[in-house]
Structure P
Amino acid sequence: MHEHALERAFVDARGRLLWPWRLVAFSIFSAAGLLLALTLLYPVARSLAWMAGYRLIAYPWLMLVALVAGHALTRRFVDREATWTALGLGAGALRPGTLLRGTLLGGLAILVPCALMLQFGWLRVLESDAGGWLRSAVAATLMLAPSAMAEELLLRGYPLLVLRERLGWQVAVAATSVGFALLHLRNPGANAQALAMVALAGVFLGAVRVVTGSLYAAWLAHLAWNWVLAVLLHAQVSGLPITSPGYRVVSQGPAWATGGSWGPEGGLLAAAGMCAALAVLMARPAGRDLLAQPIGRAETTT
């Protein structure tokens, strides 16, 4: 009887590992993937970057490799029911219209508020040291793209799927959004307002994931948001300074509106942009169907 009780502490009646242990296994496999990337891939990547004349910012690429490995190993050894389609990573998730929708929602949600703040005089364009705009844009994109995808995999990949199956999409999105805010807790300038805006961004990106069924769409929404700030506007992203050849955009308005030292995404106008994008997203048939579901109801994802 004791053996039976012990078994039930780890697996369900179908022999499937219970959801908390599946998340633990995913974490272990992802950590193993990171160790593998550090040992085998980083020395090669560093040498190639040096030969190309670029300073390698390895962390986002290593995390991306680790999390892809974590997903693959979890699917292989722990959870065969977590198909690539259920994870939002199947072929159907790559539909051009879906990817374009995610990109436009993410980009416009921050571009329009920033344009308004520039018009109001709350953001200001200043000259900065000259440099190669294209080279800087490529370098920033090579950092932003893997960073955004790694964060999506970490929160809105397998973890969101597991939480959604157990607790429903609303709780899953809320929980991963809190996790998203906590990831930024140690960023320069982090305060209650900034972290609340990050959590709201997590809700927005989680909604993109569940409404479109595509983690790629959530990634592109995330990337487009950061790309507008870092590459187009040369503004701070989540409190972090960005290379800004030729010009940079700085705050000179009220911090509640402009985000202050956190950057424009930390202000209430950016929050309004996200809420507008959320409204557009949830007005779609798939969004209305999700809103009709009771909170906390377990789901079957395929």
Structure Q
Amino acid sequence: MKDILSNALIALLFTAQFLIVQAGFSQDNQPENQDISALREDPDNPLVEIQTSMGSIILELFPKEAPETVANFIDLAEGRKSFLDPESGALVTRPFYDGLIFHRVIDGFMIQGGSPTGIGNGTPGFSFPDEINARSLGLDRMQALDDEGVPHPFLRIASQTQFQSVILEPLYAELNISSQEELENNIAAIEERISNLTVKDVYENQGYEYTETLISRMPVRGVIAMANSGPNSNGSQFFINLIDTEWLAGKHTVFGRVRQGMDVLDTIGGTSVDEQDRPLQDVRLIQVKVLQ
């Protein structure tokens, strides 16, 4: 009898432990069963889940701050927007992101995905404008050069060649200076313009255009923003910050932020990569879906 009771007790304890483990597994791995509405700062904002081969990430998107960008991301994700198939060259309509990879991963910086070819090049066959308010980011109050002539850190100028290409050449174009004689005749105007130049001015001279009808956010850790090849060249590629990247403010449209799964992103960020920053083992976007 004692042996029977002992065996029964062991079986009961094993069953209880199994149920606890199962309950914990269900809670940790099935975000759809959780009340995730509290994750949003604005109840009207959509929540999106990016299911990856290394775990799930939930983001809150900001349609009031970047309406066209959010609509583009959701429409591509849900298969409502046509894009150029990189293999056939034909316009197709299907969930765009499903099955793609994070083709660029830089630990201590960001992870990037959404390339239709999977290697960072190619476009979806369309582009759309930036949605950035430089004033709300304070770029109009940041002097391009300090009193000692040192460039603002956001400009990432580290050489005379970069100073020439980032500051002087666009400024000469703005002032319609195309010869040495015109340069010498406009020294005073150039010096005055440079002394009053803001970071916003520098970016506008590079072709960036800004709106004042929207509110923009700084590209801090956890935000999702559009990757691009210059002003108004947004398509399908995006990146998610692993750190604050203030120097990207004014150049990339921020349209959402991670609300759950930042640990997953950090794990992806730590994966081994090749010389092109592509993971040695594919990190795949299994599905992108709107939750609410």
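No lab work stands behind these numbers, since they all come straight from the coordinates. Note that the structure is predicted; figures quoted are calculated from it, not measured. Cβ atoms are built from the backbone, for glycine too; each structure is taken alone.
Per-structure values
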| read-out | value |
| --- | --- |
| Winner on distance in nm of label points 7 Å out along Cα→Cβ at positions 191 and 255 once structures P, Q are ranked, highest first | Q |
| Structure with the greatest value (metric distance in nm of label points 7 Å out along Cα→Cβ at positions 79 and 151, set P, Q) | Q |
| Winner on relative contact order in percent (Cα under 8 Å, 6 or more apart) once structures P, Q are ranked, highest first | Q |
| Of the structures P, Q, the one that 16.0 was derived from, the read-out being mean count of other Cβ atoms within 10 Å over residues 95-102 | P |
| Parent structure of the calculated result 22, 49, 28, given that P(r) over Cα pairs in 10 Å bins from 0, in percent, for residues 199-246 alone is the read-out and P, Q the choices | Q |
| If distance in nm of label points 7 Å out along Cα→Cβ at positions 71 and 127 is computed and equals 4.6, the structure in P, Q | P |
| Origin of the value 28, 18, 14, where semi-axes √(5λ) of the Cα gyration tensor in Å, for residues 87-238 alone was derived from one of P, Q | P |
| Answer label among P, Q for the case where helix-only ellipticity at 222 nm (-39500 (n - 2.57) for each DSSP H run of 4 or more, over all residues; to 500), calculated from the coordinates, equals -20500 | P |
| Structure (P, Q) behind the derived value 73, 50, 36 of Cα extents along the principal axes in Å | P |
| Mean count of other Cβ atoms within 10 Å over residues 183-190 - structure with the largest value, from P, Q | P |
